[in-house]
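Next up: some structures, all given as C-alpha cells.
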Structure 1
Amino acid sequence: MALLKAGDRAPAFQTTDQDGLPVTLNDFKGMRVVLYFYPKDDTPGCTKEACAFRDNFKAFKDAGIEILGVSIDTEAKHKKFAEKYDLPFRLLADTDKKIVEAYGVWGKKKFMGREYMGTNRITYVIDEQGNIEHVFPRVKPDAHAMEILDLFA
C-alpha cells in the first residue's frame, strides 16, 4: 500500500492505548495530531524517538499538538514501555495491523540481509480538520521531535 500524502483525509481508526482505554481519531477533532508509527517497543531507535517526544512534550502541548505513538505491540508491552521511560503521551496498540495498513506503513523491511514484513518508521501530522498536513517518510529517531516542532515554531 502506498503512503498517504499531504492533503489526503486521515483514515479513521479505533483501538486502545497502553491503559486499555478506547481511542479513535475522532477523539482529536479540532486538534493537530502527530501520529508516529514505530516498529517495536523498547528497542534502541524506538526508545530514542519516544524519549525525544517525551523530552519535548511541553513544547508540543504549548503548541496545541497531541502526540500518539502506534506500533503493533500489545497494550501490556506499551504500558511497560511507557512506564519504563515515563512517556506522557498515549501509545496505541494495533495488534490486528488495521492502522498500519490503512496508513501505508506496513511493508517490506531489510535488516542484516534478511527481508521481513514490519512497521516502517513514518510520521503523519494531521490537521484540526482530520487531513494529512505533513508526512515524514524518513525519520531520524533522536532528531524527529524537533524536526516537527520547527514546523510550528
Structure 2
Amino acid sequence: MTLHGFLNERIADFGVMYFKLHRFHWYVKGPFFYPLHEKFEELYDEITGTFDEFAERLLSIGGAPASTMKEYLALSKISEEGNEVTPEDIFATLIKDYSHMVSALKEGIELAEGQRDMATADMFIETITNFEKHLWMFKQSIKG
C-alpha cells in the first residue's frame, strides 16, 4: 500500500468515527448521560482536529484526501453501523474502533519510515499516544 492510500484509509476512519461519536453523544442513555454526553463531544471535537491534520498532511505530500461520505464508507475499516446507547455498549465499540486505529497507525509508522517520511511517522506516533490514553480510560470505564 502507498502512504497516500494509507493516509486516505485513516482519514476515512476518522470521518466515520466523527459521525459515530456524534451518535454516541446524542443517544447515550443511563445515569451517566450528562458526563458521557460531554465526553463524546470532546472526543468528536478531537477527532475533527486529527481528521484535518491527516488530510492536510496528505495534501502537503502531494496526495488528495477522500472527502465524501461515499469514499469514507468505502475506505474505512470501521463500521458505521450500530445502535449502542448504553455506556457499556458504547465503550466496547470505542475500544474496538480505537484499537483498530492504533494497530493501523503502528503499521503506518513502518510505511512512512520506509519512505523516509519522518514527519508523517511522527504524526502517527503522536496520534497513537493520544489514542492509547483514551483506550486505557475506556477500559477503566467498563471495569466492575
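Computing FRET efficiency 1/(1 + (r/R0)^6) of positions 91 and 115 (r between Cβ atoms, R0 = 41 Å, to 0.05) gives 0.95 for which of 1, 2? This value belongs to structure 1.
As an exercise: helix-only ellipticity at 222 nm (-39500 (n - 2.57) for each DSSP H run of 4 or more, over all residues; to 500), calculated from one structure in 1, 2, equals -27000. Which structure is it? Structure of origin is 2.
Given a value of 26, 15, 9 for semi-axes √(5λ) of the Cα gyration tensor in Å, for residues 35-98 alone, calculated from one of 1, 2, which structure does it belong to? Of the structures listed, the value fits 2. Taking relative contact order in percent (Cα under 8 Å, 6 or more apart) as the criterion, the top structure among 1, 2 is 1, with the largest value. Computing mean count of other Cβ atoms within 10 Å over residues 19-26 across structures 1, 2 gives 12.6 for structure 1. Of structures 1, 2, the largest value of distance in nm of label points 7 Å out along Cα→Cβ at positions 11 and 27 belongs to 2. One of 1, 2 was used to compute distance in nm of label points 7 Å out along Cα→Cβ at positions 51 and 83, and the answer was 2.0. Which one was it? The read-out comes from structure 1.
Bear in mind that the values in this text are calculations on the coordinates, not laboratory data. Computed from a prediction, not measured in an experiment: that's the story for all the values here. Cβ atoms are built from the backbone, for glycine too; each structure is taken alone.
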